[in-house]
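Alright, structures below, take your time with them.
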Structure I
Amino acid sequence: MKNTKTKTITKIASVAILLGAFALMTGCKATPSTFNLGTAGNYAILAKAAVSTTGTTSVTGNIGLSPAAASYLTGFGESLDASNKYATSTYVTGKLYASDYATPTPANLTTAIADMETAYTTGLGFAPTATELYAGDLSGRTMEAGVYKYSSNVLINSNLTLHGGLTAVWIFQIAGTLTQAADIDIILSGGANASNIFWLVADSIFIGTGAHAEGAYLGVTDITMGTNSSINGRLLAQTAVNLAATTVVA
């Protein structure tokens with residue numbers, strides 16, 4: 001019996017070695033199991049230059065703005081708390097923070113902005129599991145977990161489904177713009193979790209009128225949400241975030 005167990009273990013080890021060798025030969029790459037936003041993850045919306053809204057927007061989560069001052073938070077009708085550390089708004093279930101509010105808010109925001117930028121750079125460093133898949137047109141596709149790299153613009157003109165388990169991770173590395181058309185949705189299936197979806201976009205991000213987005217959107221430039229659009233996730237911009245009767249749930 002002991003010899004049989006030893007032979008079985010030896011066979012299992014041999015199979016594992018062969019599978020590992022096959023992965024190396026075929027260029028298979030493991031999808032990251034985690035992605036750390038640092039303290040940027042404390043905000044539903046975080047921007048450096050401005051956060052604006054028109055219409056009746058609803059944000060569940062905090063909003064942060066730095067190094068721009070509170071005057072660049074527009075459309076929220078915010079009220080500064082007596083502590084001067086944050087403001088509140090009828091549009092926001094959470095708090096609004098700006099760089100010119102009282103200590104420790106400025107330092108916290110500086111750290112969050114640095115964490116946002118670090119997360120973006122770190123995300124670009126993951127080896128892609130696929131490059132230029134579907135030539136950047138994700139319309140109507142179903143995509144499994146992975147790291148997807150694009151050297152130009154990405155379009156979503158019909159519903160995109162992200163299929164995977166609760167711990168599956170998607171990272172989209174996009175060197176151009178990301179445009180999701182009006183009334184088009186990102187759909188999660190198989191237990192996929194918005195907390196594990198990351199869009200890293202070097203140029204503008206535009207989510208169309210009535211469209212629904214999922215995941216954390218990290219943009220080097222602006223992020224614009226069309227009228228009556230919605231997102232289950234985060235909007236983290238190195239310039240400005242523009243909302244229009246948008247629903248944001250962190």
Structure II
Amino acid sequence: MNRRDGRGPGDLRPLSMELHAAEYAEGSCLIGAGGTRILCTASIQDSVPEWRAPSGKGWVTAEYGMLPRATHTRGSRERNGPKGRTQEIQRLIGRSLRSVMDLGALGPRTIILDCDVLQADGGTRTASITGGAVALALACKRLQSSGQVERNPMREMVAAVSAGILGGAPILDLDYSEDSAAQVDLNLVMTEGGKLVEIQGTAEGEPFTTDELQELLALGIHGTRDLIRAQKAVLET
């Protein structure tokens with residue numbers, strides 16, 4: 001099928017990752033995926049939530065927000081706390097990043113990932129995970145290089161991407177125009193070792209078949225592998 005931006009069905013959007021985009025954060029990454037741009041920062045605190053303290057282990061959590069003009073019309077700030085969709089995305093980002101952490105090696109510390117959407121053109125939750133993992137990797141490397149931890153508490157990278165069915169055809173990494181018209185929308189989170197963290201798939205119209213699901217999974221696995229290669233490449237620069 002012909003996509004609006006000329007990509008093939010299995011192509012990612014143009015990807016960029018700028019390290020150290022926020023000077024004062026222990027780790028930061030400004031990620032761009034097509035028209036979507038998100039600033040991901042990692043902040044280290046030398047304490048854990050009270051309920052976590054008896055374990056002696058650390059914690060990784062995430063906050064997500066969209067700036068008022070991240071979209072075509074101005075949205076209101078969530079001044080009274082995150083709404084349902086925001087809470088769901090925050091939990092997804094946190095789960096995804098914790099899946100690759102050795103929280104015992106982190107010790108009694110909390111790493112908070114803030115993912116602030118500067119511009120949204122679809123895939124903000126998946127880009128937040130991919131960029132957030134890079135920011136987290138930088139923060140963990142800083143802990144290790146400063147001697148605060150004996151070994152790197154981040155075991156491997158993790159990334160996420162969307163796939164969907166549009167006009168009867170499976171496609172990878174949907175932008176907003178594609179996502180808003182897709183018959184099926186799926187988000188996939190996968191670790192560097194090839195293990196799945198989460199799959200979120202929904203039929204927006206007609207139900208989809210198991211064969212179509214397998215096609216979407218194959219696209220998503222291909223996409224996350226490419227993203228992880230890009231993460232590792234930028235971290236090695």
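Please treat every number below as a calculation from the coordinates, not as lab data. Note that this is a predicted model, so its numbers are computed, not measured. Cβ atoms are built from the backbone, for glycine too; each structure is taken alone.
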Taking -0.40, -0.53, -1.10, -1.32 as the value of log10 I(q)/I(0) by the Debye sum over Cα atoms at q = 0.10, 0.12, 0.23, 0.26 Å⁻¹, for residues 47-142 alone derived from one of the structures shown (I, II), identify that structure.
I
Quick check for you: by distance in nm of label points 7 Å out along Cα→Cβ at positions 55 and 71, which of I, II is greatest?
II
Answer label among I, II for the case where mean projected area of the Cα convex hull in nm², calculated from the coordinates, equals 16.1:
I
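One of I, II was used to compute log10 I(q)/I(0) by the Debye sum over Cα atoms at q = 0.15, 0.19 Å⁻¹, for residues 135-222 alone, and the result was -0.48, -0.79. Which label is that?
So the calculation was done on I.
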If FRET efficiency 1/(1 + (r/R0)^6) of positions 87 and 183 (r between Cβ atoms, R0 = 30 Å, to 0.05) is calculated for I, II, the one returning 0.65 is structure II
With helix-only ellipticity at 222 nm (-39500 (n - 2.57) for each DSSP H run of 4 or more, over all residues; to 500) derived as -6500, matching label from I, II:
I
